[in-house]
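Values quoted throughout were computed directly from the atomic coordinates according to the rules given, and no laboratory measurement underlies them. In this text, all values refer to a predicted model and were calculated from it rather than measured experimentally. Cβ atoms are built from the backbone, for glycine too; each structure is taken alone.
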Structure 1
Amino acid sequence: MKDDQVLARFKVDYGAFHLDVDLALPGRGITALFGASGSGKTTCLRVIAGLEPASRVFLQVNGETWQDDASNIFIPTWKRPLGYVFQEASLFAHLSVQRNLEYGMRRIPAAERQVSLEHAIELLDIGHLLARKPDKLSGGERQRVGIARALATSPRILLMDEPLAALDAHRKAEIMPYLERLHDELDIPVLYVSHSADEVARLADHLVLLEAGRVVANGPIDELLTRLDLGVAHGTDAGALVAATVVNHDPAFHLTQAKFSGGNLQLPQLDLPIGRQVRIRIQARDVSLSRVPVYDSSILNIIETTVTELAEDSPGQVMVGLDANGTRLLARITRKSCATMNLMPGNRVYAQIKGIAILK
């Protein structure tokens, strides 16, 4: 049994709702729990936190057993070294930001503190807010303070239950870079609940798909997002994640060139050094296909690919799985186009990428 993972096995029975989970998750990075409302995402977090009764529980976090019904082991919530971030920051209204942070840190003996208060403040960029009361903060600022307070407890795992759900689009955009910093700098696992495909694509390394209390898939996010047997790979939001490396800048045309296994992509100019890794999202609806190379198109990014599979997507639409020399892509095209081109697995086609989202 490896020590660098989160093992979670348990069952919850509400009568009409049944949750049955058996997961082995990475011991570092962000794992997203994704699914429709009522699929069991929040309940999973609450069981891991010890807040929800469950049966046949086995919970181990990077080698530390927190609960094992078979061995009569149960560490109560207040003793579990975890941080929990809710949709609302739930700060103490009568305390300043500084005092709110100190309250979170005080429960951890000094000898066990692994995240300093200064580091949490710097990570979330809230040093200028320390003297303020919560009612003087914006929604995004309150949530950043809430995350910093959770980190101040030096958690072994960070649980985040839709932390952006209560924020408008502007506040979400404000806080997203700080969540990315958590991904890059924290050496602990983060379980992130969301029903937003954009958030999950931007933040997560690993994905757990839940449906009606069952785990339907569990694995690296780039693999699951393009599996045509899964619902997440269908519809207008379906898309692929591409890991690329900045290789060149073209200031004359304000473009940046990034290389991935399938070739080179021209991106809007990025203020990033050569060699920097970037994560790119290519939505299936922004990919068209051609059986022959196209040389006189305004579309800059045309990648040679192989059709791997086809699946019905919606009335009149077909989702095409593509392999670009080891990188999976998706194209959502009309059924008529698919029939006219006589597409089938093994065909060599050219993916014309009309839109690219640079995630980070």
Structure 2
Amino acid sequence: MANELQTFKAAAVQAAPVYYDLKASIKKAVGLIEEASKKGCSLIAFGEAWLPGYPFHIWLGAPAWSMQFTVPYFDNSLDLKSEDFAVLLKAAVDNSIMVSMGYSERCGGSLYLGQCLIGTDGKLIYARRKLKPTHVERTVYGEGYGSDLMVSDTGLGKVGMLCCWEHLQPLSKYTLYSQNEQIHIAGWPAFSLYRENAYALGKEVNMSASRVYAVEGQCFVIAASSVVTEGCLKMLHAETMVPDLLSLGGGSAMIFGPDGCELADYLPETAEGLIVADIDLNLIKYAKTVADPAGHYAKPEATRLLWNKAPLHAVETAEQKADHVTNIEGDSDDDTGEA
């Protein structure tokens, strides 16, 4: 957009939701949105499945044990057509701030790991779903499509989003790089699972992935996370049943510049608050002169990426099928693109 700001403040949330309580979590989110606005921020980002909290129960026991949380988690997941979501839309416009929210999305009888971007006018800019839930997440969530790998052109610049280990999927990252992403939202949960024997799930590896994303894509990365609280451990019976599998804290939010530098200080892992930093889009121009992976640093005669943006539907009407065929014949690049 021609009127994009070149400099502004952004906030990465490091905080716990009210686990498995959608309405209470939204109320807390509104408070954080208000706080970011008062600090002069134009953008605030929340972590993965922040509403109503990441489903840690799926990592703590057998499927039969974890089923006790199935109904409350489903009931407290977010419907984007609901009055609950309207509260977030209103908070964005009331505070003149762009909001990136991570949530468990309820759509029909299925759940999806979702992220959305809400404009300062209180309108939904873009909603996406995680393409491939990781490991046991697949027992809870459905999958997204190529159309969920989009970068939105906003008044703050070109904004893209991925969550958790989508940052370890090179092809998904490259798809966003190819759209000249300037501001990347990295949604993470708390890093307090399996501390004793799963180093790859910890903050060291995953904050490194966020940092590398900034350098690879020559963009700002706003990495937001949640925090595991005593209330969460008590609700999941983790302190008594599986004390070695999930622990307090795990917060690790940060904002990285396009050269990979940290733009603020980390909070203690059990602390809740906002990481706030200045974003200067002009710095991207310096980084791009050195390496632009989907531009002058690309080698398309050697390697190329096929990106299929066309979603598939379990049920398709004859009218939808006709429209789909027309779109393919009219502009095939809308359905399969090479970057």
Practice problem: Tell me which of 1, 2 gives 19 when you compute relative contact order in percent (Cα under 8 Å, 6 or more apart). | Solution: 2
Quiz item: Just checking, which of 1, 2 has the largest value of distance in nm of label points 7 Å out along Cα→Cβ at positions 93 and 309?
Solution: 1
Quiz item: If we compute mean count of other Cβ atoms within 10 Å over residues 29-36 for structures 1, 2, which one ends up with the highest value?
Solution: 1
Quiz prompt | Winner on FRET efficiency 1/(1 + (r/R0)^6) of positions 69 and 317 (r between Cβ atoms, R0 = 30 Å, to 0.05) once structures 1, 2 are ranked, highest first | solution = 2
Quiz item: Hey, volume of the Cα convex hull per residue in Å³ derived from one of 1, 2 reads 144; which structure?
Solution: 2
Quiz item: Of structures 1, 2, which gives -8000 when helix-only ellipticity at 222 nm (-39500 (n - 2.57) for each DSSP H run of 4 or more, over all residues; to 500) is computed from the coordinates?
Solution: 2
